[in-house]
Each structure stands twice: as structure tokens, then as C-alpha cells.
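Listed below are the structures to be examined.
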Structure P
Amino acid sequence: MARYGMVIDLDICIGCNACTMACKSEHATPGGIFWGKVLEKEVGKFPAARRIFLPVLCNHCKNPICMEVCPTGATYQREDGIVLIDYDLCLGCRSCMEACPYGPRAFYGGDGAYYENGRTPFEEAKQHFPEGIVMKCNFCVDRVDQGLNPACVQTCPTECRIFGDLDDPQSEVSRIAAEKKARPLLPEKGLEPSVFYIGG
């Protein structure tokens, strides 16, 4: 069985947020809720100042603490390592949000229309989220099940994201992770994230 994961090359990320918008379009997440985003920071001093970018999303950890603390079993993990939320079981208690050190989850209270005048036709067609639940990146599981890359990977203009089977040593994601000494965020937490970074 595959264990899906991602490597992100920080040296070629240009902070364009195409990944952010691709995710928004793919999942029609409510206003103000982003399952993936790009953090920015300015480093250095003039005239050598520059901006650095850090794309962040759910890490789909091998040992997900969010699943451990969920009182209803709403957060669960597939055999391929993808961590999902069953909205029918989610109480919106936000225990998972408190427990996760990466901060990728968002609470949806039901007031997330894009504009003040009401929902757009896009929202009406694509948004079917119940109120009072927690939501997050799902690695575009529907696309993955069709043999496609997640929308953020497909859309990235610099191809800084590589997605695939971490358990297959011949896969591109595994080779790049090994060759370039990819590292996860906060490895000391012991959660074994499936999202890794190189460069930067």
C-alpha cells in the first residue's frame, strides 16, 4: 500500500499563491478559510533584503495526534496515510485544532459567504459543508483516487511541489527527499509528518 506525501522545494517557491487559489477553487472552501496557504517573511537588510516563502498545509502525519484526541472518531486515517475528517461525526469541539502543532485546521461556523450580498453561483453549486465542523486539507483525495496529483501540485508554476508514494524508493518524491535531505517541520513532536521541505 502506498503512503502518500509531498516534498516542497523552498528554493523555487515564488510565493505566487497559485496553490492557495487552486485549493480554494477545487474545494470551494468558505470565505476566510484556506486549507493551504503560503507564509511570508522578509529577511536581511537593505539593499540585500529579500522575502522567503513557506507553503503550509495539513502534514498528514504518520502518527496523527489530531486523530488521537478526537472524541468521536471523526478524524481518521486511510491505509495510504491520508488523514481525513468525517463531517457527519465531527462535533466541532476543536480538540484537533488545539492538539495539532502545525495549525492547518479551521472551524467553519456557517458564516463563510464570499460576499455580503449572499452566496455566489459557485458557492451554491460546490459548497455542501455542514455548519459547526472543523475542516482541513485532504490531499485532494478524490483526485488522488483517480490517479491525479492534488490541485496545488498540478497548478504550481515552478513545480516546487512533488507528490507521490513515500514508501516507494523509486518514486520521484522518495528520490528527491533522500537526495536533497528533505526535512519535516517540527520533527521533535514525533508525529512523523508526510510533508517535507528542501532548500530554504
Structure Q
Amino acid sequence: MPSCRSFVCIELPKEIKENLAVLQSRLRPLAKGTASWPKPEGLHLTLKFLGDVTPGRLEAAADALKRGCAESQKFQVCLRGTGGFPDLRAPRVLWVGLADPSGELEKLQLRIEQTFRAAGFAAEERPFSPHLTIARIKAPKEAAVLARQWQATSLENLCFSVDEVVLMRSDLRPDGALYTPMRRLGLATPV
């Protein structure tokens, strides 16, 4: 069995995906072919990208995920703000930010990063920046109108409960990535 491209993520509820799909459809005409759009059904919050994982390492990944989530409880996250990487002057990615008033999201991500590193997985060098990728820009310098509209976009106060974390397989295909959950780990209910 070959290795599989994998990551740890939080899946989004259907209502959030539907709202983001509406945003994508409003922006698409402004892109004029300069952007690719992730399928709304595949939108997720990546907590840890693992890259190619061999079949023999999948159990180690599942164990690291279990340890990383052991102290976490369910929490709320809200969509907050729009932006671009590296910036909106010449963006390569358009994103929606996430806010977590409880601070649980960053704690969860840090514990996951630590347990995966302890299990021998590569450490992430960039700081955690919770976001949802809405578009990938093919020609950043030609996306000025799209970037200005995106910057002016205001999001309703859309919030959702995070009650599980997923070890996900990613198969890259010409029509977009296909995501398959390999393990789901539920978070505890707050006392």
C-alpha cells in the first residue's frame, strides 16, 4: 500500500460551507480566470499538515492525534475577517479568519503539534494562523479587483461548535482534492 497525503483538521458544518459557497459564487466573476476555488464541501480548518504518510506510520499518527486531543473539550469558533497570503496587494490565497474567544483552538493545535513532533513527524515552522482557504490565486498581480472586493467583504457572525478532530487523507485529482476521513476523534463535553 503506497503512502498517502494526510493532515489533521476540523471539518465545517454544512451551514458554514453553504455560506462560504455563496461568497465564492459572488467572487468568481471578478476573478476572470485568475483563481481556483476549493470545493465548498471540502472546506476545512487544517491544524497540522503531515504530508505523505506511509501505511506503517498511520497508527502512530492516530495515536498522536488521540494524545493531542486528550485534554481538549468542545468549543465555539466564529468566522472573523477576510485577508490574503502573503497580503492583499498580490495575494496567492484568499482566506476567512477564525476567532476563538475561549483560546481552546490554539491550545488544541499546539498540543497536536507537540504530540506529532514527539511521534517523529516533522514540525511546522510557520506559526499557526487559523483560516479557511476560499481561493488560490494563479496570477496575483491580475487579481487586484478581486482582492479589493474580498477585503470589503463583511461576514455575518457565523459561529460553529468544534466537537471532533479528523485525521484526513487527501488525494489530489485534476478536478480538485478528494478528502477521506481516516480517523475521527470526538472532543469531551465541557463539565
As an exercise: distance in nm of label points 7 Å out along Cα→Cβ at positions 119 and 175, calculated from one structure in P, Q, equals 3.2. Which structure is it?
Q
Quick check on the output: -5000 is helix-only ellipticity at 222 nm (-39500 (n - 2.57) for each DSSP H run of 4 or more, over all residues; to 500), derived from one of P, Q. Which one produced it?
P
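No lab work stands behind these numbers, since they all come straight from the coordinates. Note that this is a predicted model, so its numbers are computed, not measured. Cβ atoms are built from the backbone, for glycine too; each structure is taken alone.
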